Structure P
Amino acid sequence: MNFIDIPTLHQKICTCKLCPLSAGRKRAVPGSGPSPAQIMLVGEAPGREEDLKGLPFVGRAGRLLDRALAQAGLERSDVFITSVIKCRPPENRKPKKGEVDLCRPYLQAQMDLVHPRIVCLMGNTATQAVLGMQGVTTLRGQIQQGRFLVTYHPAAVLRNNNLMEEFVSDLRMAKRK
């Protein structure tokens, strides 16, 4: 997909009907942040709060992400935040492979337009969608292909607060790169 700019791409995402998820959404969640941006954060999929507001990471995981960014010395307004898929799956289930495949060109177009120096892949779904790899626990903290930093998803950190220190450390690494 070739797009001139982020607003045009996001308009296309917000009217997308490529998969059945579009029928159940309140709002698509294309992403937010500056373009260009040095750092891009990629999560799994919008949740309930994101679906209502049309913005990424505004629920509980988003509040944790904001705290982690602050601890890492980053401002949310300095990073571009998006997800692998742009519509909320029913019951917040994991996205299906077909849904990821249909949304992947949007994510690729975002990466092309935002030109991040580092892309933080938060969780297994983002890591699998972009790198074709899984295993966040073994890949975490490593930079793949020169610019993809694998880290935990904020929802995983919510479930296990012991991961917060490593998550913040990964965000600090992204800032240094």
Structure Q
Amino acid sequence: MTVAIQKPSLSPAAAKFLAKELKLFINGEWVAAKSGKTFPVEDPATEETIAHAPAGDKADIDLAVEAGRRAFETGPWSKVSPAERSRLVWRLGDLLEQHIDEFAELEALDNGKPVTNARQGDVRGSIEMFRYMAGWATRLNGETIPVSSPGNWHAYTLRGPVGVVGQIILGTSR
């Protein structure tokens, strides 16, 4: 018996996203990978290539980390108050929620899962995580620790931003 998989129609927003050239966001700009290489993004349900993503590598990470370090050391983020950071991260959750259907559709295509599962699990979970993490911006405080050997002393902790982190996330092939 042959089973035909019917490809769902895409919303205009998702179709527009998949039709454009995907790029990396480095130093405030959308750029192609330095190598010019891309890799196919497949819909696992149909094995159809739905997009080509830039194949970022060490050179791209080095540029991103350098830009991030500059922004961290001289840009406005390190001077933003914890309360404002909290508001900004919360706003990311709001923006994701405003576009929940588009993100759910793209996540469903990328993972071969029902849109309802992507919306309720993946995208809704991401929205809630942004909101949860937003609260931590005003709660990361230091503490004083009494130390009594030898004598009466105290030690204290002061939490501050660690800085820039670069990651290359590799997918698995089937």
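Just so it is clear, none of the values below were taken in a lab; they were calculated from the coordinates. Worth saying up front: this structure is predicted, and the values here are computed from it rather than measured. Cβ atoms are built from the backbone, for glycine too; each structure is taken alone.
At-a-glance table
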| quantity | calculated |
| --- | --- |
| Comparison of P, Q - label where distance in nm of label points 7 Å out along Cα→Cβ at positions 46 and 78 is highest | Q |
| Identity of the structure behind 15.1 (criterion: mean count of other Cβ atoms within 10 Å over residues 134-141, calculated), options P, Q | P |
| Ranking P, Q by relative contact order in percent (Cα under 8 Å, 6 or more apart), the structure that comes out highest | P |
| Structure from which 82, 37, 30 was derived, Cα extents along the principal axes in Å, options P, Q | Q |
